[in-house]
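Enquirer: For reference, the structures are reproduced in the following blocks.
What follows draws every value from the coordinates through simple rules; no lab data is involved. As the structure is a prediction and not an experimental result, all values here were calculated from the model. Cβ atoms are built from the backbone, for glycine too; each structure is taken alone.
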Structure I
């Protein structure tokens, strides 16, 4: 979803400088990818707040294939 939004609006968001601020919350294992996606859209890191949350499901390593 974030990637889709950035594909359509990322250039305008990056061009708006301090008039743009994003807050994105996602499962904690996805935070790095969300930050990378904003960076690829050339949005300054200080204009993006990311928040990870934990869940009580097993980690990927704990899940049997």
Structure II
């Protein structure tokens, strides 16, 4: 999901998120083909995906309001 929270993430996480979202153009679900597409653009996607899942801690509470 692309939103204002991206402003608080490391550039490599933003890049991974963009690759992830754009890969949905070719593969609408999280099938093996989808992940193969993601890996072709971002080989470290598994590590970045784990970091992204923990990144909510980086977003200030005031940025999440409203």
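Enquirer: When relative contact order in percent (Cα under 8 Å, 6 or more apart) is calculated for each of the structures I, II, which structure yields the highest value? Present the calculation step by step, with values, prior to reporting the outcome.
Expert: On the way: I: 37; II: 43.
Answer by largest value of relative contact order in percent (Cα under 8 Å, 6 or more apart): II.
Enquirer: Looking at mean projected area of the Cα convex hull in nm², point out which structure of I, II has the largest value.
Expert: Values: I: 5.1; II: 4.6.
Between I, II, the highest calculated value is found for I.
Enquirer: Tell me which structure, out of I, II, gives -18000 once helix-only ellipticity at 222 nm (-39500 (n - 2.57) for each DSSP H run of 4 or more, over all residues; to 500) is calculated. Write down the numbers at each step before the final one.
Expert: Details: I: -11500; II: -18000.
That value comes from structure II.
Enquirer: Once distance in nm of label points 7 Å out along Cα→Cβ at positions 3 and 43 is calculated for all of I, II, which comes out largest? The partial results should precede the final answer.
Expert: Details: I: 1.5; II: 3.4.
Structure II comes out on top.
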